Structure P
Amino acid sequence: MITITPVRRALIPVDSAAAARISAPNYDEFQGDREIWDVLQDHPMSVLRVTMAHCHADSPDEICHGDSRNALAKAHTNMAELEASELTEEVRDILWVYEIDDDARPDVRQIGLGGMARTDEIRTDTTPQGTIIRNEGVREPKARGRADLIEATKAIIGMVNNGVDDASGELQRQLEAHASGAPPDLEVVDQHANWHRMWIVRDGGAIQRFQELLAQEPHAYVADGNHRSAAAAMLGNEHFLSVFFPARTMGIRPYNRLVRASALPSDGLEAAIGEKFTLDTPAEAGPYQPTETHNIGLYTPDGGWLRLRPLPGTFDPDDAAEAIDYGIVQKNLFAHVFGIADAGDDRLTFVGSNKDAAWLQREVDEGRATHAVTIAAVTMDEFIEVCRQNRLMPPKSTWFEPKVRSGLMMALLDA
């Protein structure tokens, strides 16, 4: 079962106009600190001044290290200012209904239930029967950084985005019925023109009904926020901020790669690749973004775009994690061809779906990378099967889009 608990003390924008000023993409949706600094110039009250306080600086040259004492002290100060601001208010003992309206998927209504999930329901080596299943490994330094921010601000700001089976469809129906009964309390549009709407659930009867519905779910699958959930557990907190969507309504988009590796002669490169893949030229002209499983794009400045297809026997089709293209690429392209065995190697850059194949090609053409690799999006069935097999997804292989907006709901912790 999945347990959801009301947020005892929540900080929210006072209205939709305030939400537009405060809310922002999550900290991990940016390619670098300079992008965050640029956003803060246009939106000085953005929650990024707390979650990425080191970028809240007078100039890019004054950006400091994200986990430094100065950054945490600034986060503490900025959070206190946000709490005291006329743009926010504190509400108590609430759940919320969260809808994301994505024009790219007009036939899908993505609507979920938000509240506090339990850290002791996360599946780990010490809690193998946990019902909240992570999809990737947790890097302790990254989780520690998020934990330090929680301690500095006495708040949990980023929601963990989860999918649930909702096999009967009843959770979806009840959430839609609730949303149809009243206008949203908050409504804001994001940088991709997606609308985010929230209905605050205060009524005790409605809260109980939603709790009972979610308790019927056998599992939840963490889509975004593995390190945010790990940070709460690291601190010994009983709960972490979460939202649960029926998994079938969630969108997954490509998560591509840039490579900085020693240049190989074209014939040597193709020979090495040919040991694990077939090669041809994609039918599509211009930058190539695959849309079908086991079709992989590779761009080099002298060879242009190639399409790679893994040879039979180079992966185990019964292993849900190994059969995903992102695992195939790591093992049979990066490790075998480029000698980059560790996905955490700084010669690899993971590029989310907010940057397209044309952007990747420019990075190579302008000398900031030697190769670009494009991969088809993981399907929801592939993602869930990895979770059910109790395996971990290859690093940075699921770019869920649209993403939950940061700053629309913040859980305040007792001092």
Structure Q
Amino acid sequence: MAKLQAIRGMHDVLPEQSSAWQTLESIVRETLTAYGYQEIRMPILEKTELFCRSIGEVTDIVEKEMYTFADRNGDSLTLRPEGTASCVRACLEHSLLRGQSQRLWYNGPMFRHERPQRGRYRQFHQFGVETFGVAEADIDAELILMTARLWKRIGLTDVRLELNSLGTAEARAAYRDILVDYFTAHREQLDDDSLRRLETNPLRILDSKNPDMQELNANAPSLLEHLDEESVTHFETLKGLLDAAGIQYQINTRLVRGLDYYSRTVFEWVTDQLGAQGTICAGGRFDGLVEQLGGKATPAAGFAMGVERLLALLEDAGWQPENSQPHAYLLMVGDAALQYGVKLAESLRDAVPGLRLQMNCGAGSFKSQFKRADKSGAQYALIVGDDEVSQQLVSVKPLRNKDEQQSMNATELSEFLAGLI
């Protein structure tokens, strides 16, 4: 019988890893909440049509990477490859955009069948942020400022901001013709992937990672030189706001993003520490998507950040997550000690909010329980035996230093443990 293992590109998060996830998730939630964003939760399965209509049928995601299957009713369903389309669908279904703006965030797994590499998996996790109802560049700036603040909070320094504007759909369509003419004139220099994109999505050629394509792409006509007037004004306003806030950025005219729904502002936070796939956070405006999915025309902008990629960067930087080990481990030997200890543990948890107290379960001698206490990583062992029960005391033994063992009553113990929080 074959050994059962996780699917390639889909990983378990083990207990010794989960504290880093919890710490990062907590920091992100606190940061987003501080800016007035509210959480929304969507299902991981959606109708395939949602992603074909929003992402674009000729994108790599839809053509090559989606996990799509027919359910028992014959409906085509897809594990979500990204969160924006699901968020828009939820907003339309529940009338969240009717006469009001929204600032929303979500967190959860996404699925793409691509080549696994460090920080990039087939099941990966994203924090996504979406705003609706604000057309001005100040919301674009807020999204970028929010991510910059997040990098400060987690101590991430080796990242840079790349910025571009895609203009309106009309400006982009005119530029598309110019770009097709340029690449057609250099057709012999195009690789197979670019030849395919020339017929379907020529802007994506600019985003090619093929080293042999870099010089050709660098000499291509710039979209910034073919923007409509309103998009130019929007982009200049955004740059002015970032300059005023002291946010450094690089203009990258080849930054086009891989999803068809983007318009005007696009941005990426990039690192060189994760190989060729160095984007850890990306986003921009998608002003036409709500209307495209059946709603009224609604300005919108957002971003998504990859949790695994962030954690890989932080691990390399020696980041220390919050300690999730117990403050204390409760040892009990004997039936009377067990009854006394169970009640004591609950009273301590009531009296000391935030206390991490692990109680020994499964009996065992004092020696075996001490081994479990030490392995737990707790700072102190709380010892209850017959003597402690008769005197209504607890012996407190340090596990990480050479301080003397002490005996305390319940009140003294509560005060002592509160000092560890």
Structure R
Amino acid sequence: MSNPIQPVRGMNDVLPAEITAWQHLEQVARGIFEAYGYQELRVPILERTELFERSIGEFTDIVEKEMYTFEDLGGDSLTLRPEATAGIVRAAISNGLLRGQRHKLWCSGAMFRHERPQKGRYRQFYQLDVEALGFPGPDVDAELIALSARLWRDLRLTGVRLTINSLGTPVSRQIYRQQLVDYLRAHEGALDEDSQRRLNGNPLRILDSKNPEMRSLIEGAPLLSDTLDEESRRHFAALCGALEAMDIAYQVNPRLVRGLDYYSRTVFEWVTDALGAQDAVCSGGRYDGLVAHLGGEPTPAIGFALGVERVVALLQQCGGVPVARAPDIYLVASGERAERAALHLAEQLRDALPGRGVLLNLGGGNFKTQFRRADRSGARLALILGDEELDRGVAAVKPLRHEGGQIDCPLAQLPERIASLL
């Protein structure tokens, strides 16, 4: 026997025992997105590499170290998407969706980054992504945060808290960038290897360092809020006021910068202490210049991405995962003619009882084996069909989850009888 093939490191299977939590999250999220007027779209997993280089930024960790990039047979450089926003913006531009229009959009799916796998961080991971294109004011920022807050409430998640900040405009951020670089160069000997590498390309990312030895240095750095332009100050003040009016608690984190170059003004994260080092479960912000940067008409925009694996882990920790639904009926069949008839009967019941789970015994087995399978399935009723019952035109009905005797029921009356018992 040859050695079994193992999965690619950092790319995990989601097994049936785990899938209920995923489906619950997706179902609740879809309902909320639709209630807020967001429409689903689906974009390719593969995009031209240039899209991410231009949107995320050439000097980010994602582009420099983490993207799965290859040259296809036609000589084009293609990349498995490391995030969804760039692809959504590209789709809006290439399909002409932004000509004097506004859109609320969402999508879901797998993303890919070649990171060091650890709990809550994988090389293939899943996101729910929500974007509002064409909305300039802080009102949409507040509504988007309110949407995410409602998602936590409807999922009954606790221990998730909101942090916010403003990055200002590219002009004000450039002023801050120079102040930060001057400060960091004066303390260059205290920078770790990652921070030294980021100093010339993306120095704001140094503020996100998780290295405890860097903490005092980062705390002494200049504050971005000191260089904010007046319009960005008003925008941020209006957002804070709206959150307070909606009773959404938040904390201003002046070191929150986010890891992608396209962000401007509002940035936010929902974080938790329950998942160890990977504390962010939902992150987003405004990216007013990205559409124009990718070749579209200047369009204000904001969005967020939610890490599915991390939210699922929170659901499992807090016991918020609903129990997987058991079938309603388990059909036990014994005898060659009865087994053939049971296939047809199961289909008839599925037609007559939409929404009811009908599980047919497959693979044979004596009555004892089949009843053991029926019990393990969690079904509420067992239907018993043997050649003798078939000759009499009946099936036996036996409750499995409560006291009650076995009764015979004419096959023609089974749907009505089962409906009354369920």
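Observations on the structure shown:
- Structure from which 5.5 was derived, distance in nm of label points 7 Å out along Cα→Cβ at positions 273 and 369, options P, Q, R: R
- When distance in nm of label points 7 Å out along Cα→Cβ at positions 161 and 361 is computed for each of P, Q, R, the largest belongs to: R
Bear in mind that the values in this text are calculations on the coordinates, not laboratory data. Keep in mind it's a predicted model, so treat the numbers as computed, not measured. Cβ atoms are built from the backbone, for glycine too; each structure is taken alone.
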